[in-house]
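Engineer: Structures are listed in the sections that come next.
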Structure P
Amino acid sequence: MTGLSYLIVGNGRAAVEAWETHRPSMVVMDVLLPAISGFQAAREIRQRERKSADPARVPIVGVTSYSPEIDRSLCLDAGMDDQIVKPLSPEPLVAKISEWLRRDIAIASAG
């Protein structure tokens with residue numbers, strides 16, 4: 001058990017709206033979503049962050065199912081910070097989340 005809370009949404013537009021409403025500590029998002037793709041959602045979140053009075057940048061991890069090298073580049077180009085490849089298993093997913101949340105906590109403590 002991770003002790004983390006999470007919200008699952010059904011499409012990229014809802015992901016952007018969830019970010020706007022909840023301001024999560026992290027976003028783990030499939031790149032192939034209905035309405036708008038995860039790539040487009042990440043770009044929109046980054047654009048809204050730049051316009052926000054709060055300068056915090058949420059870590060976004062893209063969930064992909066293709067070539068890790070190609071998808072990593074596409075994720076980074078869209079403003080995502082990292083990627084994880086499907087099929088997802090609980091252990092690698094929890095490790096990736098822990099990696100980014102620890103990094104986020106370390107940056108906040110140093111600032």
Structure Q
Amino acid sequence: METFTVRDLRERTGELIRGAEAGKLSVVTKHGTPVFVAVPFDDALLKEGVGVALAIHLFDEERISLSRAARMAGRSVSEMVDLLGRYGIPVIRTTADELEQELADFG
């Protein structure tokens with residue numbers, strides 16, 4: 001998630017738009033205080049609404065936990081897991097090193 005100031009909106013509008021097109025959230029601040037969040041206009045926003053789309057994006061960017069995303073979306077954790085799955089967002093994220101260690105421990 002990138003932060004833009006009100007002044008940045010004039011000077012870096014293209015960057016804000018490219019980020020949104022890439023599915024990235026952005027926060028716009030005025031004098032260091034958040035004023036609004038730019039949420040990408042995507043399937044999640046169209047189908048689920050702003051609050052749920054924001055929860056999905058914040059979870060996907062690893063800004064909030066699964067349980068926090070579920071609360072924000074007004075869903076149970078299991079419903080949130082299902083919802084994230086429908087959008088192809090993994091709930092468990094394992095690095096290659098972690099996976100290799102797990103396999104070594106298993107075998």
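Engineer: Using percent of Cα pairs over 22 Å apart as the calculated read-out, with 29 as its value, let me know the right label among P, Q. Walk me through the intermediate numbers first.
Structural biologist: Values: P: 29; Q: 43.
Derived from the structure labelled P.
Engineer: Using the calculated result 19.0 for mean count of other Cβ atoms within 10 Å over residues 25-32, pick out the matching structure from P, Q.
Structural biologist: P
Engineer: So if we calculate distance in nm of label points 7 Å out along Cα→Cβ at positions 41 and 65 for every structure here (P, Q), which label has the highest result?
Structural biologist: For this comparison of distance in nm of label points 7 Å out along Cα→Cβ at positions 41 and 65, the top structure is Q.
Engineer: Output the label of whichever structure in P, Q has the greatest value of relative contact order in percent (Cα under 8 Å, 6 or more apart).
Structural biologist: P
Here, each number is a calculation from the coordinates, and none is a lab measurement. Every value quoted in this text rests on a predicted model; they were computed, and no experiment measured them. Cβ atoms are built from the backbone, for glycine too; each structure is taken alone.
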